[in-house]
Structure I
Amino acid sequence: MSNHSKQSSGTQAIIDGWGYTEDTLTSRGGLVLFSRYLRGIEILPHVGRLFGSIRKNKKGARVEEIIKQLICYFIDGTSERLSGFDEVKGDEGYAWSIETPEERLISSHTVKRFLRKMWWKRMWLFRVMLQKLFIWRLQVEKPEVIILGVDAVVFDNRHARVRHGVRKTYRRIRGFQPLLMTWKGYVIDGILREGNKTGNQEDIAQKMIGHVVGEIRNHYRTDIPIIVRIDAGFFDQEVFDYMERRGVGYTNTGKFFKTMKEYLRYLDPGSFQEYENERQVWEYVEFADRRAAWDTHRRVFYLKPRCEEGTQQLLLEFDRPEMLIYTNIGMGEAIDDLLKKAGHEELLKAQNIIELHHGRGCDELVFRAVKEFGDERLPFKRFNMNSAYFHIMLLSFFLHEAFKYDVGKVVVSVTAYATTVRRKLIDIAAKITRHAKQTTFRVTRTQGGRINIEELWRLSGDPPIFAW
């Protein structure tokens, strides 16, 4: 046995020293695929058209180059600070990874100067860009029914002693409270707000819904059924009327007012029916309700769970969390006709409406994904700079989700969070070589086989073009 050990000791992989290499190496090889995808969808010319006027001196960096590097900064996710731009500024491998000459890599000071020039009219342009990207995804994925989510999300900024707009939120923590609209895994519209803003304050939610519905009807399909899921923060007759006038369906988490509690107390136990999903059994009853200030009745479902979630443990009557769902679906309005014509008449049924509203949990997962992708701690003191930073983060997140769907699904699930995407697809060791005026991206055979580099390269070079 000792002889065998002596024989093998001479073949052990022992490193005896270190040295420098002149090869161009990068630990973020996956950024090559994303940069190639970004170039392939042809979005940067539109960015230059919208924001090119910010550039006042031809000696400075081009606007589309700055935004491109900001997008790659968010996709990379290695650094949570703007100083990350300074750390990679002299990195030739990183420059090749994002297909940018090394001398054109921007610094953190360039980013600050750029964001300082962003004012409110230009913030709206970011929202326009998100909505146009949304239409692009509709044309690519071709859904038969569009289900949107609208909700406020808290960005915890308790670390910031001086931040314009940081206020105490409804969760009793200081921060911002942006309003976001989601579709599937995408954020299709958003606006940064002060922390003390409520759900529908200043009619922002109504205007957001109106703009997006107009984009869908004008640039995708006029006959597509649109349903919006909202929570109790938007329990408002004006919000309901606004959507009903536009032929939009909705489900809303209602509020338990005193008169409603009195009515529910005398409900016949025999009138309840059962609804069951993978984790829970619910008892529900359906009726119509009209609040004192309302002009019309609306369909309502009252639900209470039978068991503790995920178990068969029965709940006592006094310990059963209740829920009210208000909707205009199945009330003979325009949304009913659109659902029937689309072949989705089943969505008019009670159990399917309940299941649809319970899907709001997926919208909450999108908010979690945004926070994991970027950072809820916004870096600047001035609100306009934070707002611009926030909108570029949303734009980057949208492209990240599109990249997963069009390219990354070869390696990761389309529902994977950013950390998984970065670990499996972005953080790849690669070598960049130049020979005979050709630049080549090289990975090891083992790495290439694991991620199916041949298919990734093909998909990243032939994505659906963003036409506007």
Structure II
Amino acid sequence: MADLTPWRRELKSALLVNSILAQVFSAEAIEAACRALGHEWRDSFWNPTTTLVTFLFQVLSAEKTLRAAVADLLAQLAALGRRHLPSPDPAAYCQARQRLPAKVLVGLLGNVVEQMKGLPQSTLTWLGRRVWIADGTTVSMPDEPELQAAFPQPSAQKPGCGFPVARLEVLFCWATGGIVDAVIGSLHSAELPLFRKLWHHFQAGDVALCDRAYCAYVDMVRLLQRGVFGVFRLHQRRKADFRMGKRLGKDDQLVTWQRPAWVESMGISKQELEALPETLTVRLVRIVGAPKGFRSRTITVATTLLDPVETAADQIRALYRDRWQAELHLRSIKVQLGMDILRGKSVDVVTKEIIMHLVEYNLIRLMMWHAAREHGCDLHRLSFTGTLHRLRDTLASLLRARTQAEALNLLAQLLQWIAADTVPDRPNRVEPRRKKRRPKQYSLLNKPRSRYHRHGDTNAR
């Protein structure tokens, strides 16, 4: 049997000579976290550090398969000059990934978040306030009984014809685009209860920037009691009448909302609702003249930032426009990183897949921030997809770097490439939401797959 100690030593040293990766994938920190959780492992090739690095390769690759991830890692070992390599069969890696505690991956996400929080504060605030953007999305996964029980498929789909769907509530940093935290629930979980589980990240003076689904009396009051201000699009059930209330300026008005009657869907008890104030003063700012092609030509924003001198109406309008960044970030995670359809067949593995995708996303955003700082360019003009492609191509070389100088030179070149890849500034760009390439002319699977197998006709309708 080959001696595995040199491989692990070279892998750990390769990680430690890379300034960004070393702080996240520190072998000592990973193993200490595993011991703290009571996780034990054998002295074999697939130790926690190796497993996490291979998991990183799997998430980063376009194929997303276990076999491709193991092949990538073995290719790096072969490039280091090792002849006796472990088996390319991904079964051992699959088992090691299952044994790895999910809380270790949560710790990795927290490490990257802490690095992003440590960035210069002057670039992370809006009018001296931290801004957080919350939004929800969904991810699909294989049709397995365990997953169907935890994340039931949409009720409109027939049994055996759909896939389990999980709802993901994500909290983004407005300045960096990084993910602060995320909550996983079933498709039948409402966004507001999931959003409330993220409130512990807020501090007095912060601003929550969300769409109309979050514009509820209860949440605006309870956030304000924490000292957190809200900037939301006005909910569709509320009508804005700018003839009422106190006029602050053109399309800028103060109005008073009355406490609504209790309903179970609020997510709080009747006693908790009655403990809230009977009225709430809200500022309404109207945005008119949206560019042609936008879904709404007139938008009303509701906010608890009431002082028109401290926060002008135009500043609130510009801030709400940035809420769309959450949609773009979610698209980057689901489309560019490929998290839209997961591959795990158990709740534990699916959870780990989601967390690892978020870790990878934050690593990319962190590299984009370093590139913007080093070369004096606008962070929001850098290409996420371009950064992803370059990281895929250079990560292997970064891991093979044998000296600090070699790794730093390659990292400096990587940051230069990232800074040079800017996207055009097209603020009012509109594209038709249509598909030009036609799909194959197959009928839909509207009956359980077993029904077609029993009849022996794969073309049965």
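Laboratory data are not the source of any read-out in this text; all were calculated from the coordinates shown. These figures come from a predicted structure and were not determined experimentally. Cβ atoms are built from the backbone, for glycine too; each structure is taken alone.
Some observations on this one:
- If Rg/Rh (Cα atoms, Kirkwood Rh), for residues 28-219 alone is computed and equals 0.98, the structure in I, II: I
- Which of I, II yields 0.45 [FRET efficiency 1/(1 + (r/R0)^6) of positions 348 and 380 (r between Cβ atoms, R0 = 35 Å, to 0.05), calculated]: II
- Origin of the derived value 0.05 (FRET efficiency 1/(1 + (r/R0)^6) of positions 156 and 396 (r between Cβ atoms, R0 = 25 Å, to 0.05); candidates I, II): II
- With respect to distance in nm of label points 7 Å out along Cα→Cβ at positions 116 and 420, the largest value across structures I, II is given by I.
- Test item: Rg/Rh (Cα atoms, Kirkwood Rh), for residues 140-211 alone calculated as 1.10, pick one of I, II: II
- Relative contact order in percent (Cα under 8 Å, 6 or more apart) - highest-scoring structure of I, II: I
- Identity of the structure behind 3.8 (criterion: distance in nm of label points 7 Å out along Cα→Cβ at positions 276 and 428, calculated), options I, II: II
- Mean projected area of the Cα convex hull in nm², for residues 260-363 alone derived as 11.6 - corresponding label from I, II: II
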